[in-house]
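These notes open a run of structures that come right after.
Nothing in this text is a laboratory measurement; each read-out follows from the coordinates by a stated rule. Here the structure is a predicted model, which is why all the values come from computation and not from measurement. Cβ atoms are built from the backbone, for glycine too; each structure is taken alone.
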Structure P
Amino acid sequence: MEAWFLSDIHLKTAEERNGKILLRFLRSLREKNPQDVHLFLLGDIFDLWVGGHTYFARKFQPLMDALRDLKQAGARITYIEGNHDVHVEGFFQKKLGIEVFVEAQYYLIEGLRVRLEHGDLINRNDEKYLKYRSIIRNPFIKPLGNILPGQFWDHIGNKASKKSRARSGHYRVSNEGPLIEMIRSHATKAYHEKPFDMIISGHMHVFDDHIVEVDGHKVRSINLGSWFEEKVKVFCIRHGHGEWVYINS
């Protein structure tokens, strides 16, 4: 079995560079042995997707077709929402049959106990974001994601994205060390909630692969970084071993 982990692609269109890379990657999984594939999408795959709107599905139609084909060919696909793709089960779960979660999930993969999450709860000092998250995840807010038209959310998202992209990019570059420390510290805290062999997250846009020792146990902490780099790489577990794999662009 092969488990693949992707996050933080932040697609605006299916036609951009990373949209084409993702499309080729999904098709390559289908062409191999899809019955042996478990694809994990760990949030912020899209720069914005709100609710179960067909508006967003049409916007990314080639990718939706590729995911549907991969699922129908026998692959298992799991989506853990991020902070840019929220309440997506109305389409991904109901239309494509892809399981969708919000909070951290645990899986036994090739003998490894793996904790998976988007990673937006790693930085507990980001009070502004935590407040935003409590609002957007409020069950009373969720219906608005489907009631308000997709074009509305797309317009709002595009305006907000320009500001946040420049701000978050500068913050990441100037705070990469502290962010890595947060990722590793989070692994220790999460282990005490429920033990695991490996924790995989995204959100922080920082590539990190580190062994953390917790209570005498060695735990591998992985942060998937982002697809903003010149060369795109993803993480994979196969034959009981985790490895980074570069995707041809």
Structure Q
Amino acid sequence: MTDKKIAMVTGAGTGVGKAVSKELLAAGFTVVMVGRRFNVLEEAAEEIAPGGSQVLLVSADVGDPGSVKAAFETVEQTFGRLDLLVNNAGTGAPAIPIEELSFQQWSDVVAANLTGAFLCTQHAFRIMKAQTPRGGRIVNNGSVSATTPRPNSAPYTATKHAITGLTKAANLDGRAFDIAVGQIDIGNATTPMTARMATGVLQADGSTAVEPTIDPVHIGKAVAYMASLPLDANVLTMTVMANKMPMVGRG
């Protein structure tokens, strides 16, 4: 058992997940950093929490039910509770025409982005319902693709639209148990996944354009704000984006 609030962040080794973990640490959380590659988690933890007194590293594949179960069992056995889950882990498919995508490419994106968030949410609900004090918070990484697609992005866009449904359904189901579920939609945070923005990406009108990005620290601070709220208050959806990216309006 611990008196500290416990947060679990998936996809915590790089990009947005690492930035969120850093800001939650600064806010006083003990953070369980989850990712597939343990060495990447170690490097991230050394960067954001030298000495590692407030972090626990757990290697897990969120798309694998057994791996997710083992990760949550580790959290429960170590801390006895979970106050915050950030479903951040995700991946994309190659930006190719929809008819050229393989079933495996589709399935890999669904497993990482949607099934992983569902499995983690299930386990978090079980812990949060049973613990004392009861309840907790879940924040899902939706992306602006939860509302606005890019060309050649069917698997990623479909899963992110689905995350919005999962967020709303889980928030409704969690009300009676003091579980608040919200979503942060991110537009062009500077991460390895958005590195191609600097050289130009395909636009809806067929042109190629460089797109601005923002420091993921802003995402971390936004999630820390969401996590700071009492459980009778919730940010259901929040969009944090590069102000000049081509999303609002017609370009």
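Each of P, Q could give mean count of other Cβ atoms within 10 Å over residues 9-16, but the derived value 25.9 comes from Q.
Suppose Rg/Rh (Cα atoms, Kirkwood Rh) works out to 0.94; of P, Q, which structure was it derived from? Computing Rg/Rh (Cα atoms, Kirkwood Rh) on every structure in P, Q gives 0.94 only for P. Source structure of the calculated read-out (mean count of other Cβ atoms within 10 Å over residues 81-88, 22.6) within P, Q: P. Computing relative contact order in percent (Cα under 8 Å, 6 or more apart) across structures P, Q gives 23 for structure P.
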